[in-house]
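Alright, structures below, take your time with them.
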Structure I
Amino acid sequence: MLSYSVAQLRSYPLPATRYHMALFSPRGNTMKAIVIDQPGGPEVMRVGDAASPPLGPRDIRITVHAAGINRADLLQREGHYPPPAGASPILGLECAGVVAETGDEVKSFEPGERVMALLAGGGYAQETVVDAGSVFRVPDALADTEAGATPEAFLTAFSNIFMLAQAKSGESILIHGGGSGIGTAATTLCKLAGMRVLVTAGSAEKCARCIDHGADVAINYKDEDFVDKARGVDVVLDHLGARYLPRDLEAMARGGRVVIIGSMGGARTAEIDVTKLLASRQHIIGSTLRGRPLDEKAAIVSAFLDRFGDDLRAGRIRPVIDSVFPIARVADAHRRMASSEHFGKIVVKVR
């Protein structure tokens, strides 16, 4: 594992391996990218040639400097999570870099600007093309590696907690997986919004780090009952799905909202007592971000900047970086993610 401080992230030099040098040697209409010949383990990823993506009138071409690693990348690599129709088959749901080119209808960005973007795919590459509505500027407060790890986690947390669950100041939230990229992002946003934050994590060390990061209560799910510790919360953010849903409902207050954003704990749940659900006026919300229409993604980006743009520009919003890997070691980055030993975001440095 490679792990760096924020100061190191701002000037992190990559080793001049042949893979690193090759990644920035475009030839005609091709580029270098991480390609997969067939689904499988981390070893199936390699640096290879890919077609340079075409630019549409509403698109921005980004020269990629860094890309965040997400759990969905591992699922896609294994063949379990195909990209939406029309999306790049290349892995990578977020990136940061520099505007290289804009479509004819794009008036809000200029070549040379530092940007970060929410992607449906294509981040593990020399360049990517994305609708301008999914792009926002990188503030001076963030290094490229931090910016590359920002869009997916923070927009996922924001859209689910504040847009769907309509969380408010003074309410409480239980965040499962408090040490994950989304968990740490959600903690940051909820504390800025004046909420009481409870999280679950799988070790005493991670619980302590969650508290250091701002959580009010950290529950070790391996030896503590989160229902007892979190009873009466207003909102639950859950990526486990089936395994936790009945207990999420048990933990929530009357009128509580649980947002399911993943199914790591299974896709089918045991029976839920609908009578109790009705009496408690609780809400069960299912949500994904990747496959949403472009106008919905643009609306999420706009709403996020309206609500938290000042915090982003001031550096109060930044991802927790667990580790940074050069793109030639992307397999090691995936292994780090699969181990669940990380705290915060894992990033690959593309340029």
Structure II
Amino acid sequence: MATTVSHKTILWGLVVVALFLFVMDIMLGSVSIPFDQVLRILIGQDTDNQAWLFIIEKIRLPKALTAILVGCGLSVSGLQMQTLFRNPLAGPSELGITAGAGLGVAAVMLGGGGSASMYAIRQLGVSGSWLIVLMASLGSALILIIILTIAGRLRDNVILLIVGVMIGTVTLSLISIWQYFSQPEQLQEYIMWTFGSLGGVTQSHLYVLGAVVAFGLTLAFISSKALNGLLLGDNYARSMGLTVGRIRFIVLASTSLLTGGITAFCGPIGFIGIAVPHITRSLFNTSDHRILIPGVCLVGTGLLLLCDIIAQMPGSESILPINVVTSLLGAPVVIWIIISRNNMRSSFS
């Protein structure tokens, strides 16, 4: 009972931190908005400054909500990958799944002529949104299927990780060839997409991204008990009456939707998928996915909001690519966790 109370206390603490960072993300930027005015606008009350109202409703609120969706989705994807492959270094970016989603987006942006630019697709409304989500999800699913097929013949997780990196490298090479033969306008827009951004999701497309992430997270929550069984090996999972093939398919669908949908709208965002699960395990000191899944959602949300605050550099008109901030912040965190905690490998055995 004491452990359960402790976990609940940590979860509520993370909720408070995430709410604080959410408000700070909306307050801070090139234009600072007072705290009381932010709260008034968020709860639907009138404000005398219409410029603040426009900034919050049209720019900062959608961006902060996008940060929540991205933080939850990528963190859960990384947790599922680490469990499925029983590898502490597995993640959407490291295994080439993000590159696969990028290949799907490249097929739309670089393969359809000038009319297939991201701007033109977004002008189509919801239909265009589902097109890029579908192609990105199919690209990530293709890479994940290849890795799962190879995983059945390899017993060494380190070798599997190297294979995943090589597959991602080949995928990026194919994208580079595609870029080489593309028009300059298409190439410039695709390169800007690769930097990663939380501000490119409009209000109308936020519903599409939200629906995709919600469905992917639902699949992950449903399979939380099965993921606990996978940690102990396929034979143990079968002894519990679980169908390993069905579990892998659910994890495949969830990870592909989460990684594909997020990458399609926000570009490739590194570090979150690999680091957040380790941070969460360190906080909760457990391998129970019924606790880890909501935990990584909250930690990932707080971390993405913090990265977004840093990226928009309060008081400055410059906005850094979110992928740069997550990488700079994430690498030292991962190194610190590896050095300070020696129980990473035991969490996957």
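Any read-out appearing in this document is the output of simple, stated calculations on the displayed coordinates, not a laboratory observation. Only a predicted model underlies this, so the values are computations on that prediction, with no experimental measurement involved. Cβ atoms are built from the backbone, for glycine too; each structure is taken alone.
I have 0.65 for FRET efficiency 1/(1 + (r/R0)^6) of positions 62 and 182 (r between Cβ atoms, R0 = 25 Å, to 0.05), calculated from one of the structures I, II. Which structure is it?
Details: I: 0.65; II: 0.30.
Comparing all candidates, it corresponds to I.
Quick check: 15.3, 45 is what I get for Rg and Dmax of the Cα atoms in Å, for residues 150-197 alone, calculated from one of I, II. Which structure matches? Mind showing how you got there, number by number?
On the way: I: 9.5, 26; II: 15.3, 45.
Of the options listed, only II reproduces it.
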Revision key, fill the gap. With distance in nm of label points 7 Å out along Cα→Cβ at positions 54 and 142 computed for every candidate in I, II, 4.3 is reproduced by structure II
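Out of I, II, choose the structure whose coordinates give relative contact order in percent (Cα under 8 Å, 6 or more apart) equal to 20 when calculated.
On the way: I: 20; II: 31.
It must be structure I, since only it matches.
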Revision key, fill the gap. Taking Kirkwood radius over Cα pairs in Å, for residues 46-205 alone for each of I, II, the highest value is that of structure II
Exercise for review: Work out which structure the value -24000 belongs to, where helix-only ellipticity at 222 nm (-39500 (n - 2.57) for each DSSP H run of 4 or more, over all residues; to 500) was derived from one of I, II.
Suggested key: II
Practice item. Taking 3.7 as the value of distance in nm of label points 7 Å out along Cα→Cβ at positions 102 and 246 derived from one of the structures shown (I, II), identify that structure. Key: II
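If you rank structures I, II by mean count of other Cβ atoms within 10 Å over residues 94-101, which sits at the top with the largest value?
When mean count of other Cβ atoms within 10 Å over residues 94-101 is computed for each of I, II, structure II gives the biggest number.
Who wins on distance in nm of label points 7 Å out along Cα→Cβ at positions 86 and 222 among I, II, i.e. which is largest?
Details: I: 4.5; II: 2.6.
Comparing I, II by distance in nm of label points 7 Å out along Cα→Cβ at positions 86 and 222, the maximum is at I.
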